[in-house]
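In the part that follows, the structures are each spelled out as structure tokens.
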Structure I
Amino acid sequence: MEIKGMIAQVIEEAVKQAFPGVETGMNYESLLEVPPDSKMGDFAFPCFRLSKALRMGPPMIAQKLQAAVNAPDLCRAENVNGYLNFFLNRENFARDTLQKVMAAPEKWGGGQDGQGKTVCMDYSSINIAKRFHIGHLSTTMIGNSLRRIYDFLGWKTVSINHLGDWGTQFGKMICAYKRWGVKEEVEKGGVDEMTRLYVRFHEEAKEHPELEDEGRAWFKRIEDGDAEALEIFNWFKEVTLKDAMKVYDVLGVQFDSYAGESFYHDKTGAVVQELRDKGLLTESEGAQVVDLEKYKMPPFLAVKSDGATLYATRDLAAVFYRKNTYHFDKCLYIVAYQQDLHFRQLFKVVELMGYPWAKDQLEHVAFGMVSYEGQTLSTREGRVIYLEDLLQRAQEKALEVINEKNPNLENKEEVARQVGVGAVVYSDLQNSRIKDIDFWWDRALNFDGETGPYVQYTFARCCSVMRKAGEIKAAPDYSALQDDEAQAVLRLLARFPEDVRAACRTNEPFMVTRAVTDIAKAYNKYYYEHRILDGEESAQAARVQLTDAVRNVLKTGMYLIGMEAPERM
């Protein structure tokens, strides 16, 4: 049990002792507050919450509860102006916290909360024959972090890259390739060469509009399962994924499935028939729709007037395929907030089809827009930042900083890779996902501010302390950790499991980012205020153990958000 829960138990026992027979029905843990100043206590309970149930003023309640509190090994209590303030037994708190962390340092904060449960995660969702740009960064990194967090808490995770690989543009791509493409050049140039061919198609089509018909004919051949069309189409996917894998490898991102829109093309018929059988389809201007006016939403377009299905229909087919294949307890769609209406429609249609699990198992994990140094991204205006280029430049910038600050560092290129990529990941996950992100180099690569390099540098500092400490044989004297700075670090370490669970519960990776940043800041303050390898060996042992605990928890937290942890910087 975490320290907050233990204090809540103390309150519950004190209420029973001071007011026998009274049942308040309250969750004391949720009511506990952290005072703004540690001199006022480590936790505070507002007794006015009990006034109605006990028919008594808060000051009198606080006085009676203080008299009933009996947990000297854990804390002492004071009543001040209707609050019951709790002061931890600092020595015991240090001992208990560090022993718990160091009992399984790499697993601190994890658990089996999700044991026996499965979560599907739909994220990244890159487009075939298009380069991986910064607009895909948030979905990729939020999804990657959530996968790690859910894994850490015992869930079985299924990560899905729902490829954008369906539509007439692929017929046009084949047309362009057949007319002007060379296989060896596409193999060598990858997505860039495919893009060049696609651009040429549109330029040529201005003079020769019949090319549009030829492109549509090729897509029809894909739909009909034509061998040649499918062979080229699948090859385009292979080439695109080969390019994308370079980025995924740098970011440490993996997927269990790359089933995209094309995978569900032959599965839409059964879904449309079920909609029809259940009386949910109505005709609208020749199209087949599900009327959602009652729910204050536009109609859900299932079948176009020409009989073709849409991406919405394929998404519907994907829901049922995933449910039947993976038997998920949750299915998360990590997609930008602009798609909010689409997912509200999709989930409502599943519910109307008679599947009540749609209400609590399907969730749109929305996120904000990404801009670059104050400018929105625009393909037409040439303001597109490709992710491979961004990551490469981040590593180059990190190497410049390292050469300036620590020119004799070994493995500079490897550390620059870890720091540069970490800076990009941290920048993406440092705030609530719904907030828009504006990426600036100077901010991201700052070693002194709240940035990825700052957290990594703190980890490297801890590693340095551990190397210098060597082997200390004395048992730790935890009374050496009663100062305010050490206690601030310990409280954050003790709270880390709660932060991880909150991140999972709300699908907000930034809660872990915030936790490791706060730990790094608190430890650096402690480091500057106290000489760790000084004084009695038993006191050194306690301070070194605190450092070791911080080192391990920082490494865990960075892993959970998708960052690496260099031991030297």
Structure II
Amino acid sequence: MKRILKWIFLSIGLIYLFLLIANRQVAIVLFGGDGYKKHQLRPGNMEVPEKRTFAWKDHSGFADSILLLWANKPIREEDINRKGIVQNIVLARMMLKKDIPEVNQTLMKFRVWGISGSTWALNKKGDYDFTLTNLTTILWLFGEKEDILFPETREYLINTLLSEEGGKFRYAVPYSLGLWKDTENHILMTEGSRYLKNRWLALHGNTAEKYDNNRNGMEDKLLAFMDELRVNGLYEFNSLPYVGYTLVALLNIEAFGSERLSAKAREVLDYMNWCYALGSYQLKHYPPMRRRYEKAYIRKLLTDYHSAFMKSWLSFSPVEKFDADVFKAEVHALMGVCIPYQPADEVIKTIFDKGNGYFVQLGHGKNSCPEIYSAGKHFLLSAGGANRGENSIIVARPICLFMNDTASVLANVFHLAGPGNDFKQWNNTGVYKHFACAAGPVKIPAGLKPIQKKNSWSVYLMKDSVSVAVYSTEKLGIVAVSEGHDPATFLYHIVHLNSDWAKLEHQFTMPEGTAIEFDVNSPKNRWVIQAINGKPVDRKYDYWPLIQGDFLKTN
């Protein structure tokens, strides 16, 4: 009998383990390299800007358009108790003070339809934290405005719909026996909402210990979790779609949390937005990302989820003109215009004005890949990163050259990647100052003609006197960029300094004489660049600091 029971328990355990491993969400935590957060990354030499002096507008035409877009959507009965759009419609209508009796009636029809945390085989009704986060926003924006959120509706919202409360901070995936840590976006949405419900009740007279975030430990636990993100960066960096939900959760905490939690959330937001500013140019943004593989084939440059938030904030800033398309990120644009937050001055400036340029490396820790950017006054080279194995869930992108133009899709910009077309085989980290290389050809925007060609090199003259030199074969692509120089002279120096074809396979000399050694077939845990002017570089990017680099000075 004991033997039979032993086999039964063993079989149950094996089935449970199989379900865990078979689920992608859990597998990436189990095998995907989250262990880098067990040690602190070095901060690097570049501070995250915090200064805010800009005069921000109280009203935004862009914000009005987003609010109207959502407010005019129909509320369908079948959508009310599903993960989806109804709570966003309610939020938009409340912001516009539209159909207030109807939206209160709609909220009273809501039910707690699921469980917070990741969905998997044993938690098929997960993801309630997506709804929970938006309902938390509604409570804090309108909980004291009884002409918008009626008292009866507010009490139902607090006592029934906001289902997470007390001090039981949950790090793990539901029903995983506490063994597997949930992902950042779920932890922040669930625990941020729990904390903010507690805080609301405590501020409105409830003295129970379970709602006192200092006594129940929530304040310290949430602070420590956000501090880890600030020190080590995000595991789900640039994630589509999850970075959007991480941002919403942080925005709620920054807007409605205690003074010290608000300050810490602002630090994380400022870090994320500074990385965005360094890695984008005029809102063109196409960085490597972690999660999800099916998003690898998106070709749009201007409408990722982080960009939607940025456009919401920009609409209140001194910036007068920017691309306002948010494509499928309209929910993130909505949250961006509703929750008060303002990026630092330097973030806003750097998105559009690269000064004299810079070269930066953003570390993401062990078993990950970095972001590498080289900017000039009127361009940005954006490295594409490297996949680190199936369960790393890292989407490598092509290396892209962004310029001062209206390009909106990948085909409209110079880009290079390789080998082949499978992004899981790429190491597209081959970016240095004004230079990029990859183990594949350079793709040229359709219809663009070189102004000169010589010895397999072509040079293209672009807007703002930007010259782009291209060498392209099936196994090697090279791009060099120059600003403000005669393109013919630029091409002459490139051809003269790089006439040894065998040497060109592993070394390129820039016109001013900088010799860049590289290996486009580098292992996927090494920077493609090997040495500069004969001096070896630190190639082990698992151990790179969080943000290191330098802004270029005037010649």
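Looking just at mean count of other Cβ atoms within 10 Å over residues 488-495, which of the labels I, II belongs to the structure with the highest value?
Details: I: 22.2; II: 18.5.
Across I, II, mean count of other Cβ atoms within 10 Å over residues 488-495 peaks for I.
I have 26.2 for mean count of other Cβ atoms within 10 Å over residues 184-191, calculated from one of the structures I, II. Which structure is it?
Values: I: 15.5; II: 26.2.
Of the options listed, only II reproduces it.
Ranked by FRET efficiency 1/(1 + (r/R0)^6) of positions 96 and 136 (r between Cβ atoms, R0 = 30 Å, to 0.05), which of I, II sits at the highest value?
Details: I: 0.10; II: 0.90.
When FRET efficiency 1/(1 + (r/R0)^6) of positions 96 and 136 (r between Cβ atoms, R0 = 30 Å, to 0.05) is calculated for I, II, structure II comes out on top.
Out of I, II, which one gives -11000 for helix-only ellipticity at 222 nm (-39500 (n - 2.57) for each DSSP H run of 4 or more, over all residues; to 500) as computed from the coordinates?
Source structure: II.
If distance in nm of label points 7 Å out along Cα→Cβ at positions 64 and 128 is calculated from each of I, II, which structure is the one that comes out at 4.0?
Values: I: 7.2; II: 4.0.
Computed on structure II.
For the read-out Cα Rg over 2.2 N^0.38 Å, for residues 336-535 alone, a value of 1.32 was computed from one structure; give its label from I, II. Don't skip to the answer; put the middle values down first.
On the way: I: 1.32; II: 1.04.
Source structure: I.
Out of I, II, which has the highest value for Cα Rg over 2.2 N^0.38 Å? If you can, show how the numbers build up before the last one.
On the way: I: 1.17; II: 1.04.
With respect to Cα Rg over 2.2 N^0.38 Å, the highest-scoring structure among I, II is I.
Just so you know, all these numbers are worked out from the coordinates, no wet-lab data involved. Only a predicted model underlies this, so the values are computations on that prediction, with no experimental measurement involved. Cβ atoms are built from the backbone, for glycine too; each structure is taken alone.
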